[in-house]
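These notes open a run of structures that come right after.
Just so it is clear, none of the values below were taken in a lab; they were calculated from the coordinates. Since this is a predicted model, take the numbers as computed values, not measurements. Cβ atoms are built from the backbone, for glycine too; each structure is taken alone.
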Structure 1
Amino acid sequence: MNKSLLVAAALFSASGLAFAGGFQVALQGQRQIGMGHTGVGLAYDASSIFFNPGSLSFTKVNNVTLGGSLIRSRVAYLAPQGVYGPSNYTAMTESPLGTPFAFYASYGIKDSDFKFGLGVYTPFGSSVKWADDWKGYSVLQELKLQSVFFQPTVSYKYKSIGIGVGFVYAMGSVNLRRGIGSLATANGFSSAELDGRASGIGFNAGVHIEATEKFSIGLNYRSQVDMKVDGGDAKFNVPASAITLGRFPAGGTKFDATLPLPATASIGLGYKLSNNFTLAFDYNYVFWSAYKELKFTYEKPVNGSLSSASPRNYQDASIFRIGAEYVVKEKLAIRAGYYFDQTPVKIGYMTPETPDANRNCFTVGLGYKISDKLSADASFLFIEGVERLQNQADIPADAQDSFLAGTYKLRVLVPGISFSYNF
């Protein structure tokens, strides 16, 4: 497949691949998605629980918001010429539809400077599935990473400054399946599958400043959350001889692992050009360098070892966002935005689990006021990943089995909708 065909093939799909750098998912508010997922410097509704708890105290009404998105994407892979025969080898993911969601509720007594809220949202996740017999099967066949954050929040306003903090309890799961290249069974490839439940804790804190009637500033810090798996199940589909020789434990074994979900520091600006026209800018700095390796510790020896590790060595990355909203009529608002998402994955460390590259992301949205209390917001996000080549020489000498040389390409289509009720 030539380069133009590789690009075209990546356009249509059904995948829940995470797409805000690494395995972060940026879909926490439909109104904000339409504006480039900006919101740190704005005080719109209960979704401030995620974007900036300090802004929550400036929201004017009590609010309940529920929304979700549908992620459709596909990763296309092109092998280096001649590696898998005289013709170029290509493969594409077969991943399922992703359905991240967000729920927010806020409440405050009339004329009180305090606001309280609860957020339930999905900021990290990934679902990537390759064909079981594709050429990179020994690196990855399938990965499912899910997380749900529960965040009770309190916010306090003092004159033109709002401060807020939320406690985060995260729960989720991980399932990883890969082939074992050195072994074959009567039914095909040998494989290993690791499945476990995970949990972790953290916090979300922010400050909101109404500098003038038209200009607002927001600062937000979401802490790192270490998702720990204790007593997960590791199962192995291998020939009986491999079990008899003690390479793999009969009936599988238990494993422990920790996956860091990185901290994010943000600054946001909001400016009202008029009563109908609002501009917003956000800058996010994501501390991806916390993700140094993917390590599993086993209860029983696996292939002669009680642990396995694959280096990741992510680097910190930035996201630049800009968005706008224009109220056409009292009931109708139109929105648009753009953000540039810098990859945290160094060249030489790209894997089929997150074949990451810099991404250009374009958004549009609509808001409609159904009644005095009920409104709906819709958004559409298009992500264009920069085509990225990884040569065999780029891969660290001690990690040749963990990474795959080749060219990767990603495109993503994400429609979404939410409903808000004010009281």
Structure 2
Amino acid sequence: MNVLVIGNGGREHTILLALKKSKRIKKLYCMKGNAGTAEIAENVDVDYMNIQAVKNYVSEHPEIDYIVVTPDDPLAIGLVDELEAMGKRCFGPSKRAAEIESSKAFAKNLMKKYGIPTAESEVFDSYDKALEYVRRKGAPIVLKADGLALGKGVLVCENLKQAEEGLKEIMLDKAFGAAGNKIVIEEYLKGLKYAPGEEVSVLAFTDGKTIVPMITSCDHKRAEDKDKGLNTGGMGTFSPCPFWTEQLEKEVYEKIMLPTLNAMNAEGRTFKGCLYFGLMRTDSGMKVVEYNSRFGDPETQVVLPMLKTDLLDIFEAVTDERLSDIKIEWESGACVCVVLASGGYPLGYLKGKEITIGEIKDAQIIHAGTALKDGKLVTNGGRVLGVVAKGATVEDARKKAYKAVENISWENMHYRKDIGIKYREG
């Protein structure tokens, strides 16, 4: 089969590497891709947010058998719907199903309506009413821009001054554009008593009838060590989550995953694709922090390298609504991804810096914001590379990943030094 993957980041490079293992793959394409995807796929220079341009390309290339749409933005504008209307087989949710991520207000209302455990919240489209609510509730409190904001539209405000400034930033200054026209204001989840909030990401394959969780992972969102600095799209991940147990898995499956699947079906928004559950362990049980309508980035970079089952087989089973027929198997052990970013990310940063990569052992380099310029590998984004390593334990994988990081450099390269030790005992 010839398969087109839509997207240009580390997640897409990881998906392509997993698909490349399939004996059923004839040729891979990536729209738009990066310098890493170019090594294993044909990069297609088409703007995937221009639906007509994508449709034109697909029409002109009838040899493409299957299309995987992974970024949130094209899912939110209904790219899968448009491609399926052309008779193309796709992996990814419809526009109406993708709203579980593209509108935080929709997601919160869904959870309230169907009793899915989450933080208490209210939704506002009026700045004055939102400000009045924040002042009444006090801090700590969490502000979330309703729409898509590259993973940066969530502000955890530790005091009232921060909350008032954050509200102005989102709703009046439009720091996240139209995503801030509406805002979700949430209670601050404290996590377990005497412990910081413990979060876990669980991605799941679902065909709308069956839902199959993947192995767990933990994300490091803040830009600096010890969870300091601004929120980012993710500075690194590790798998598996150390506090995850069979009991927690059962609780999440029965109280969160199945009810979410059933709720979306009841709303006429059947979800087919990868559904991401961002969860927190609290004194009153596991709660949903957020949903994503696609593979997480950089969670995918530590989950898919551990997959033993043919990814194309899984994708097609989701499309054909026969996921229950597939046995999905995983490697034992652990995986760590350290994200290497441009200095200044997630705010302003320079592109076009030449990247030097020396000898890499026991690790895989995942390209995100990279490009080739005059035959040289250069930076082309905020998150530039992911260094992924597997090991018997998280500590073992960490050592291999950071050893490889020592052999990579460019001007103002920035990365966290504590990926994988966030929840380590002691």
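What the table shows:
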| read-out | value |
| --- | --- |
| Test item: Rg/Rh (Cα atoms, Kirkwood Rh) calculated as 0.94, pick one of 1, 2 | 2 |
| Read-out mean projected area of the Cα convex hull in nm², for residues 94-205 alone, computed value 8.0, structure in 1, 2 | 2 |
| Which of 1, 2 yields 1.8 [distance in nm of label points 7 Å out along Cα→Cβ at positions 38 and 54, calculated] | 1 |
| Which of 1, 2 yields -7500 [helix-only ellipticity at 222 nm (-39500 (n - 2.57) for each DSSP H run of 4 or more, over all residues; to 500), calculated] | 2 |
| Among 1, 2, which structure scores highest (criterion: mean count of other Cβ atoms within 10 Å over residues 270-277) | 2 |
| Ranking 1, 2 by distance in nm of label points 7 Å out along Cα→Cβ at positions 78 and 134, the structure that comes out highest | 2 |
| Mean count of other Cβ atoms within 10 Å over residues 46-53 derived as 30.8 - corresponding label from 1, 2 | 1 |
